[in-house]
1. For which of I, II does Rg and Dmax of the Cα atoms in Å, calculated from the coordinates, equal 16.5, 55?
2. State the single structure among I, II that was used to calculate mean count of other Cβ atoms within 10 Å over residues 22-29, giving 17.0.
3. Taking distance in nm of label points 7 Å out along Cα→Cβ at positions 14 and 38 as the criterion, which structure among I, II has the greatest value?
4. Just checking, which of I, II has the largest value of relative contact order in percent (Cα under 8 Å, 6 or more apart)?
5. Given that helix-only ellipticity at 222 nm (-39500 (n - 2.57) for each DSSP H run of 4 or more, over all residues; to 500), derived from a single structure, equals -7000, which label among I, II identifies that structure?
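Here, each number is a calculation from the coordinates, and none is a lab measurement. The shown structure was predicted, so the numbers you read here are calculated from the model rather than taken from an experiment. Cβ atoms are built from the backbone, for glycine too; each structure is taken alone.
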Structure I
Amino acid sequence: MSPSAEAEMDGNLLMASLLFGSIGLGMLMYGKKAGRPVPLFAGLGLMMIPYFIPNLLILTIVCCILTSLPWVLRHA
């Protein structure tokens, strides 16, 4: 595989993935312990989404929406 064909990893993208993955792990553990499906699946999504979105801006927007989803649905 040539070097130009490999995906280049940005340090900012790596840090954002680590941040949102950690938040997702916390939400997943909370959702499992409390028996609440919305935080459980939002946490699972936060841990999986960074693997599929290579753009930092789009990743941040999607993960912020997923992070706020349990609180929005709780007050709806």
Structure II
Amino acid sequence: MIIGEIQKVGTDKIIVTVKEFKGKTYVDVRNFFENDQGEMVPTKKGVSLTPENLDELIRLLGEAKKQLPQETDPGSTP
């Protein structure tokens, strides 16, 4: 089941899916590219996460976001 996509350069996309493998549920975050037939094809670049690992990744991404410089809103005044 596709959850969503993030457009990258050209026709490349990051696609987030939920899938089952050997009786376990995973969240898969993977790069896809468009082949010559116009089909989106997965690459080896990506990761499959268990629900427990997903929670930890979300936490770590939140921490990483805090380390990024704050962007200013163009409509705000200093």
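1. Numbers: I: 14.3, 51; II: 16.5, 55.
Computing Rg and Dmax of the Cα atoms in Å on every structure in I, II gives 16.5, 55 only for II.
2. Working: I: 17.0; II: 12.2.
Working through the options, I get structure I.
3. Working: I: 3.6; II: 2.8.
If we compare distance in nm of label points 7 Å out along Cα→Cβ at positions 14 and 38 over I, II, the biggest value is for I.
4. Numbers: I: 29; II: 18.
Of structures I, II, the maximum of relative contact order in percent (Cα under 8 Å, 6 or more apart) occurs in I.
5. Working: I: -24500; II: -7000.
It was calculated from structure II.
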